[in-house]
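Participant: Each structure below is given as structure tokens.
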Structure 1
């Protein structure tokens with residue numbers, strides 16, 4: 001790639017226990033951006049998980065860019081970004097998906113999607129996910145994703 005690409009994937013999971021009252025307020029207050037690790041070279045994804053069963057304590061790791069469900073294409077001096085999702089895979093009803101976003105050098109994007117899943121027989125109830133993809137095109141500081149993005153795509157839908 002002509003310019004560096006920095007990706008942070010914040011993956012939050014919960015159950016019905018965190019859908020209302022104080023638990024939901026606490027979940028809604030969770031961060032959607034974190035400081036990047038300073039000890040990793042080359043393109044990578046900073047993956048942060050926050051799970052209800054771990055009391056939403058952030059668990060961070062790094063992954064190869066190719067392991068992240070994002071389509072990244074650099075062309076004509078811009079980076080095209082589109083999260084990859086299976087249309088039948090846990091997505092709440094949506095009228096349509098937004099188009100891919102093109103970032104110029106120095107810009108960054110926050111794209112949020114949510115999902116709901118049931119166990120195979122529906123015995124254990126629903127599990128919910130919120131995926132936040134923070135993607136920067138060009139050199140960045142470690143705290144880049146703590147601020148306001150150049151572009152924000154909210155692709156969350158009703159999870160009943």
Structure 2
């Protein structure tokens with residue numbers, strides 16, 4: 001596997017099962033924040049997104065839990081391009097940073113709205129496997145706003161590697 005070994009820089013290839021596990025953790029923390037009123041957890045989510053944007057899972061506790069504990073228990077990795085996943089993490093960072101700022105400025109209703117949207121999209125990725133940020137990234141490539149050289153497979157979802165099927169007797 002072509003994983004980068006230095007602290008900063010997003011991996012070119014990621015395990016989709018780990019990415020979905022991170023999305024599940026994000027959804028759980030966001031639901032916890034909404035259910036308890038602990039909206040300060042939005043800042044914790046923002047820090048996690050910032051760490052993942054900067055370094056993938058290497059420096060982020062959610063990423064470490066997902067890659068080292070959860071994903072290995074889900075079977076063989078499903079490898080996908082890292083660029084769209086990084087873009088999706090950046091979108092999550094934008095939402096949680098805006099929510100944190102809104103909370104600091106005394107507008108918790110804005111934070112609640114942003115966290116609610118985050119829950120929907122994190123659950124879509126975690127449960128269904130639909131990464132909205134990745135989908136938008138594909139359109140940005142199609143429209144020429146992101147160079148094709150960054151990710152050839154991103155433009156055509158049919159080129160994505162499928163999980164290996166094993167025969168059972």
Structure 3
């Protein structure tokens with residue numbers, strides 16, 4: 001068995017550490033690279049995402065591959081909600097369009113629990129979708145990492 005490389009910041013989290021961990025997660029998800037995203041999770045990570053229950057990196061990769069085929073031109077913003085010791089709660093919103101070009105904004109909350117190496121061992125996500133018009137879109141940066149000067153969820157009133 002190979003050793004697991006730590007993924008700083010490590011618990012217990014300070015406000016600065018928790019904020020950084022959230023931004024690192026947002027950046028990974030905005031890469032839309034399922035393998036890259038999966039490496040932030042323990043090999044046996046457990047997820048509840050909407051009505052799906054996943055275990056392990058393999059299922060995470062498969063889920064994300066399906067997700068980003070359906071959710072095209074995906075753009076995500078995450079924001080720290082609360083933290084303590086080895087747990088972080090975030091709220092998020094992301095925009096995407098379906099195969100016929102209808103835009104959506106998905107809103108949600110996630111609860112995360114990390115192991116001592118800073119890998120996420122548990123993720124619970126609750127998500128709601130809202131169809132929006134193109135004129136209502138707020139996340140218009142080029143594909144990839146959200147620019148540092150782009151407004152946060154709070155700044156956007158979301």
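No value in this document is a laboratory result; all are computed from the given coordinates. Keep in mind that this is a model prediction, so the values were computed, not measured. Cβ atoms are built from the backbone, for glycine too; each structure is taken alone.
Participant: For structures 1, 2, 3, calculate mean count of other Cβ atoms within 10 Å over residues 17-24 and state which one comes out highest. Walk me through the intermediate numbers first.
Facilitator: Numbers: 1: 12.4; 2: 24.5; 3: 18.9.
By mean count of other Cβ atoms within 10 Å over residues 17-24, the leading structure of 1, 2, 3 is 2.
Participant: Rank structures 1, 2, 3 by mean projected area of the Cα convex hull in nm² and report only the one at the top, that is, the highest.
Facilitator: 2
Participant: One of 1, 2, 3 was used to calculate helix-only ellipticity at 222 nm (-39500 (n - 2.57) for each DSSP H run of 4 or more, over all residues; to 500), giving -18000; which?
Facilitator: Clearly, the read-out refers to 2.
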